[in-house]
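Right after this note come the structures.
Each reported figure results from applying straightforward, stated rules to the coordinates on display, with no laboratory input. None of these values were measured; they are calculated from a predicted model. Cβ atoms are built from the backbone, for glycine too; each structure is taken alone.
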Structure P
Amino acid sequence: MEIPGLGTYINRMNELSASPPDTLTSLIGMDRAELARAVEAIGEPEKSAILRAKQLWHWIYHHGVDDFSHMTSLNGALRDALAASYTLERPKITREQKSQDGTRKWLLRFADGQEAESVFIPEEDRGALCMSSQVGCTLTCRFCHTGTQRLVRNLDAREIISQFMVARDAYGEWPSPRDGRMISNIVMMGMGEPLFNYDNVAKAMHIAMDPEGLSISRRRITLSTAGVAPLIERCGAELGVGLAISLHAVTDDLRDELMPINRKYPLAQLLDACRRYPSASNARRITFEYVMLKGINDSRADAKALVRLIAGIPAKINLIPFNAWPGAPYECSEPDVIAEFARIVNKAGYSSPVRTPRGRDILAACGQLRSESVRLPRAARLSKPGPAAAPPVALT
């Protein structure tokens, strides 16, 4: 079904995805077919290009090499030709912070100077990497710090998957370990709305899931959306990853205020899309994220309404104590109020863990990510190469 306005919007956003051309083209973010074309372009015969692409894939995504000279299964002449035309360089780490609880946050600078953040949240023997899909965000959710930064541009597949590779570099998890890996999960919950950059996110996730490369099971990947209802079913059919919905309100009136995207895709349409999500089952429940805002959405009546709202959907509810940021318009609900809310939801048969805030001291907690990247003035965009971030397109 064609969604009026959505295709135009996404096409416009995809135009903002590519970084300005480097002196050398990066092979990171390429799939096997693109790698084959890349080696053909430097003189490799077509018949052997597929084999070379398979070897490159193994070195780039399984071994994580950043120097062509380390690709010992390739002959020296080919390694030299690759090094003359291509690069395996990661984004620059412009700032790295470590929280008292072990959470690590990286501010990454891409080829055009724009920046985005990613966060690793460790557990005792595993952990999740929270990755960004955009520089800034086109949404303006009132409780989210990222939403105070206007959208600059989409990240391309290279920039998305590079976040994972930077984190794996930091933990020395090359070649891709099969067991005992610290970076065990991916959550697309960083800066931006992943479904407004679906093509690049999907390409990056297919690279991440490939068992001959980064080898992260789709069961260990979760994509969070503020509610782009028309793309939810496609995401489930094509990626089959876990789905998390930023819900945060049980009435359209309040959700319109907290999350303006609700005016385009109201609760009924959003929840209908969730009920049709292909991967949803009792074994793979949809996660509904619910930030606890003092006196706004945390009453007993809200808890009971939430249970009625998601009836029939295999689900769990993550209750998220509000993580404040400078100038935030809300306060976090009191602990006893959150506990009572959880009790009501649990009694109705839904798991409702209260998320322990992580990385608050370095502004790395849920809803706190933000960079200082800004959209260039129109004159500057027209005078230099690279993506020009257009004003958000109205979804009408």
Structure Q
Amino acid sequence: MWGMKFGYKARTKEGELQVGNVEASTRDAALSILLGHQLFVLSIEEEQSGAWYTRILDLFNRVKSQDIMVFTRQFATLLASQVPLSDSLASLYKQTTKPVLKEAVAAIANDIDAGFSLSQALERHKTIFSEFYINMVKSAEVTGRLSEVLDFLADYSEKQATLISKVKNALTYPAFVIVLFVVVVAVMVTMVFPQITPIFAQSHVALPFFTQVLLGVSQFMSAWWWVLTIALAAVVILLIDYFQTSEGKAVLDTLTLKTPIMGPLFQKLYIARFAESARVLIKGGLTIPQAVEISSRTIGNTIYAELLQDAAEQIRKGRLLSQALGQMPEFPPLVSQLIAVGESTGRLEDLLAKVNDFYSREVENTVDNLVELIQPILMVVIGVVVAILFASILLPIYNLSQTF
């Protein structure tokens, strides 16, 4: 869900007027952030959200996980070297090349100079730093293990980026081949077929069914290609805009999980992500329901987020985590069984690590198998379609040659 931006006027404890904006999911959440910064809020209003094209442009300007990983690694190294927090941020500002992240680092440094804690400063940039990231920093501030936690966050970001990269790489080649094939078919239908249509019409040769269909499609696309282009662009824009809404994201996440091949892959990816984030949050001193609830916001899937939020509520009412997850079909029995062992032996963190390791390996194996299977299947499908296209052209030409 996209965060909303709220403009505010507030006074500090010293009575100084402060004007700015804050991003949050609701007005109450924005107000809580400001109160957490010990500000006396005078007014707070939602700013008008940008048009759909502004949000599309934001996709190209967003900070990537790779940027966050490098920033966090450098931050941890500076703090471990006993460099003061303000000096570390000043150094990071000079080293950061991503404009959006550079601007955020400058704002964080200013907030810290104004007396805010690091977690409070990060909280004002939720579009860049996840709630998981912010809560880990908050727990580190309590325990005094900030550089250690930042090291973990860098490792965590790297593992997540590797998993996501494997999935993307598995889909890149098939997507490229499909797009190239569609372009070739479009050229044949719009440019090649119109040239031979008059020949078949004048010869009165009986045309096979596939040839008749392709010639009909060719004539339609030649006459109305501009309408199809506009319609396709409009549909793409509307879909992008819709899938950025909470309802659209829920629909997309549901379809992702129901896809025959990719659904099980993403299920394993989400389980591995949950197990790792919950383990670290529990290790950082958070209670199990807090860890589960915060982990739900790091999953990246609204269906699993709702399930984990429900699990957190059940735990607060006295149920065990293994019991809460055991009744949810989206979590395989192995997950609840391993967690139950961890709960009974007092080694929940270790067993969550095993869950993460198991499903991370499953994701890697599945991706490797997909790479091996998709390419030959794709070649066969494309070969069949190409054969039909050429047969649709060559058979009428052969029949035409028989009349002479």
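Going by mean count of other Cβ atoms within 10 Å over residues 325-332, which of structures P, Q comes out largest? List each step's numbers first, then the result.
Values: P: 13.4; Q: 16.1.
Evaluating mean count of other Cβ atoms within 10 Å over residues 325-332 on every structure, the highest lands on Q.
One of P, Q was used to calculate Rg and Dmax of the Cα atoms in Å, giving 21.5, 70; which?
Details: P: 21.5, 70; Q: 27.8, 100.
This value belongs to structure P.
If you rank structures P, Q by relative contact order in percent (Cα under 8 Å, 6 or more apart), which sits at the top with the largest value? Mind dumping the intermediate values first?
Details: P: 18; Q: 14.
Looking at the calculated values, the largest one is P.
When P(r) over Cα pairs in 10 Å bins from 0, in percent, for residues 269-356 alone is computed for each of P, Q, the one that comes out at 17, 47, 29, 8, 0 is P. Ranked by distance in nm of label points 7 Å out along Cα→Cβ at positions 101 and 125, structures P, Q are topped by P, which has the highest value. Work out which structure the value -9000 belongs to, where helix-only ellipticity at 222 nm (-39500 (n - 2.57) for each DSSP H run of 4 or more, over all residues; to 500) was derived from one of P, Q. That value comes from structure P.
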